[in-house]
1. Have a look at I, II and say which one yields 70 for percent of Cα pairs over 13 Å apart, for residues 30-69 alone, as calculated.
2. Identify which of structures I, II gives the largest calculated value of mean count of other Cβ atoms within 10 Å over residues 38-45.
3. Taking percent of Cα pairs over 18 Å apart as the quantity of interest, name the structure among I, II where it is greatest.
4. Which of I, II yields -18000 for helix-only ellipticity at 222 nm (-39500 (n - 2.57) for each DSSP H run of 4 or more, over all residues; to 500), as computed?
5. Compute FRET efficiency 1/(1 + (r/R0)^6) of positions 22 and 46 (r between Cβ atoms, R0 = 25 Å, to 0.05) for each of I, II and report the one that scores greatest.
Structure I
Amino acid sequence: MNRDILSTEEAKNTSLNDLLQKLSSSESGISLEEAERRLVQYGYNEISEKKTSPIVKFLSYFWGPIPWMIEIAAILSESSTIGKISG
């Protein structure tokens, strides 16, 4: 099999016969043996999912410009309330 990787644009602009030849395939597909060989060589055709801790996900909601503005507004509100109560 040709190890050259085709971009999406290259694949779109390539004729069907050339594309099948570059991918070492045919209109009827690949053989079972070839499929098993490619499975061993390249692995499953899947995207691995990133696992994120629930705690990290929760804390990420407090990181960014809008949460910072809300946090500053809460601190300012609280500080003005404390000044009125004690003074």
Structure II
Amino acid sequence: MKADVQRLSVLAYASGFTLWLYKPEMGVQSIREPGFFNRLAHLLHPGDSVIISASDGGEMVFVAQNTGDTVTLFDAPIAPPAS
């Protein structure tokens, strides 16, 4: 399965940075398929953030690299609440 541009929305844009929302048809793990976001390479830029909101959960990822054909993501570090 590949990403669908109709499921990608801009939440915020400023100074070349875009915060995206992606709502996959399948579960949150579907975005882990190799090359899942390659179809959207013309939109996603290094440093952009993508919030994934799926029926079985969500997460936030960053665009680490975009070669024009291949989009590489890395997980956003999320710290547990301070106790």
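Derivation of every value follows stated rules applied to the coordinates shown; laboratory data play no part. These numbers were taken from a predicted model, which means no experiment stands behind them. Cβ atoms are built from the backbone, for glycine too; each structure is taken alone.
1. Numbers: I: 70; II: 55.
Structure I accounts for this read-out.
2. Ranking I, II on mean count of other Cβ atoms within 10 Å over residues 38-45, first place is II.
3. Largest value of percent of Cα pairs over 18 Å apart: I.
4. I
5. If we compare FRET efficiency 1/(1 + (r/R0)^6) of positions 22 and 46 (r between Cβ atoms, R0 = 25 Å, to 0.05) over I, II, the biggest value is for II.
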